[in-house]
Structure P
Amino acid sequence: MKLFAEIKTCATVVLVVAVCGLSAYAQHSNLTNVSTIASTVPANGDVNPYGIARVPKSNGSLTEGNILVSNFNSSANLQGTGTTIVQITPSGTVSLFAQINASALPGPCPGGIGLTTALAALSSGWVIVGSLPTTDGTSATAQAGCLLVLNSSGSVVETFYGSLINGPWDMTALDAGSTANLFVTNVLNGTVAAGGNVVWGGTVVRLNLTGLSGAMPTLESITTIGSGFAEETNSAALVIGPTGVGLSPDSSTIYVADSINNRVQWISDPVTRTTSGGTGTTLTADTTLNDPLGLTVLTDGSVLTVNGNNGYLLGFSTSGWQQEQKLLDDNGTPPGSGALFGLVHVPGQGLYYVDDATNTLNLWLQ
């Protein structure tokens, strides 16, 4: 599995940095090779970091190599009310990239602002983030939300909303410079009305964007490429449904973390298909999967996902064989429960991940 070989090559460099006094790399006492980079809590007190994206190219307020993190909760710890995105350098310097005002949006976003794991940073300088808002932190008030398009200065310039955007929960992107494809999971199709019962309305939709070199992206089309995923409201997690999404290195396959069913699915031809592939084919339903949430794909095609119920990272080959099991969070009761969401692998550095038990951005080295 290339992740581990790649990280070993840079471990010495990072440890030297730590010796030089950058406290951001202070080791957790109980988790091997896990370092805290920085707190994700901005000045307004938002908590519960969900989304994570690496800035691919410097533009405006964005600096290449920095990590963006979106917050789902307000300072009152109400889910679906967070409004901020922070930018964090690899050495741990934190700045506010955006604080979004629901009353000053350039277009509709049904229900307001509650920033989710759906976060992407494009090389053209645009940042897209999902909103699944509530008014009081409960699923009873959850509304459809939208995708918010921010410029490189952190200002919202447009919104994508409507029938196929219904509770955008996670996202990955295929970035071609002047064009891009966004792949977004949705978890509110009939979920609130079901009152806690499982419904099979979760989707993966593809948004085709053009004009990224211009004044504003253009949404050319939106297509449902996956459907029928299990979803339900939940008093602790607000909503559970298809979460992590990741493209294979050649973009021929998209992987989806099917949280309720404790499995990872794959759907073929995500960039070109014009009809839904349903829930696709099972890559793995390994018994160690326990509410898989965030997901990323490595350069060799291996799939990494994190468990929402016990704080473990799991790695699987393209044939579904388990290659790795690593504890990334052991806080709370039971240990690691509800802690892990977004993650991104950076070759030569390691695996960055958000931990909403500690409200931090962390880095795992091996």
Structure Q
Amino acid sequence: MSIVRHASSPNWYYSFQLKGKKHFGSTGTGNKTVAKKVEDGERRKAIEASLSDKAEPITLKAAIQQFLDSKRGNSEYGNIKARANKLLGSKNQPGTQTRVACFGFDGSTYLHELKTKDIQRLVLERRKEQNANGTILYELLTLNSIIKLCRKLGYEVPELNLAEIKRDNAIKPDRKRIRFLSIEEEARLLEELHPDRIARGLASVGNQTDEMRRMKHDAYDFAVLLLDLGCRHSELSKLQWKDVRLDRNEVQLYRPKVGNQSMLQLTHRAREVLQRRFDGKTTSQVYIFECKSGGPRKYSPKAFRSACDRAGIDGISFHNLRKTCASRLVQNNVPIHYVSKILGHATVDITASYYADLAPSDASRLAVDVLNRLHATAVVE
């Protein structure tokens, strides 16, 4: 029965569910026949409201554009756009950056028409294209983010169980060996980046313009701060002077990727870099690394890669300087939860998944002690 009467009230109440939503209220009458008619009217109004509230369909291409528009200004926008465009069958050719065709969905397809079989085929095609598990995972996460945004905007979306697809296809993040700089590699890199270093093909110090000298100082200082703060290069590029407290030997870093902030102490050389830059800054300068227009300076990795090539160092990017900082801390017995705070990870589990294996092994030390004692005993006998 969809109408009920409570002992504390003389009136009947209607109660029913429609599309998972409960509707409940007083009919305003103690007459059961009239109450039933009121309930029928309330049910009819609820059905009409649900029909007028029907989600609007949106094409996959339009959905992707909505998603990309929401991500403009994000430091990872380039990667996000590449993954989104790949869903439509277009990707950058490695090395040349020219656009080439790959498997993708028809952009005119309505988003809500995507089925589990379509996503399964996407996974199989990406495997044929020899995409790594991590690459496929990021593409599925991008698709999931597109669906979530469109649902919030009131568009009709598919009911896909992406978690099941990932599980059934054993799609997990790739665990690769962490690439970090040795002490010797760091010395060679900083030597090549040093502002007074004369590299083949570059102007001598005396023939450099003020802008060239500033760019060389910036490149060197940027690398030193990444190595000693362990921050993301996007965080450092937007660091402002108001967040630097030289009197307290610390900087306050906001982490937009995870929405938290960290108060970090400065090493001696990080402080020297910031003190030198502070002494030379203008009163109007807002950012530590600032472009001519007054905004945060954007960095092309080209000069950094050239310095790595001259130093004979392979497989290193700005992000590997952050990994270098983290790896050294873990290898020298800094607790993993402290390292997590320094890196600004959302959880300590994320830090542990990358760096815990680099911590000195108590098991290995114990094994070596036992073996050394056994060897010594054998020699004596």
Quiz prompt | Among P, Q, which structure scores highest (criterion: percent of Cα pairs over 26 Å apart) | solution = Q
Quiz item: A value of 2.7 was computed for distance in nm of label points 7 Å out along Cα→Cβ at positions 39 and 351; which of P, Q is the source structure?
Solution: P
Practice problem: Identify the structure, out of P, Q, from whose coordinates relative contact order in percent (Cα under 8 Å, 6 or more apart) was calculated to give 11. | Solution: Q
Quiz prompt | Of the structures P, Q, the one that -1500 was derived from, the read-out being helix-only ellipticity at 222 nm (-39500 (n - 2.57) for each DSSP H run of 4 or more, over all residues; to 500) | solution = P
Quiz item: When you work out distance in nm of label points 7 Å out along Cα→Cβ at positions 55 and 327 for each of the structures P, Q, which one comes out largest?
Solution: Q
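Laboratory data are not the source of any read-out in this text; all were calculated from the coordinates shown. Bear in mind that the values here come from a model prediction, so they are computed numbers and not experimental data. Cβ atoms are built from the backbone, for glycine too; each structure is taken alone.
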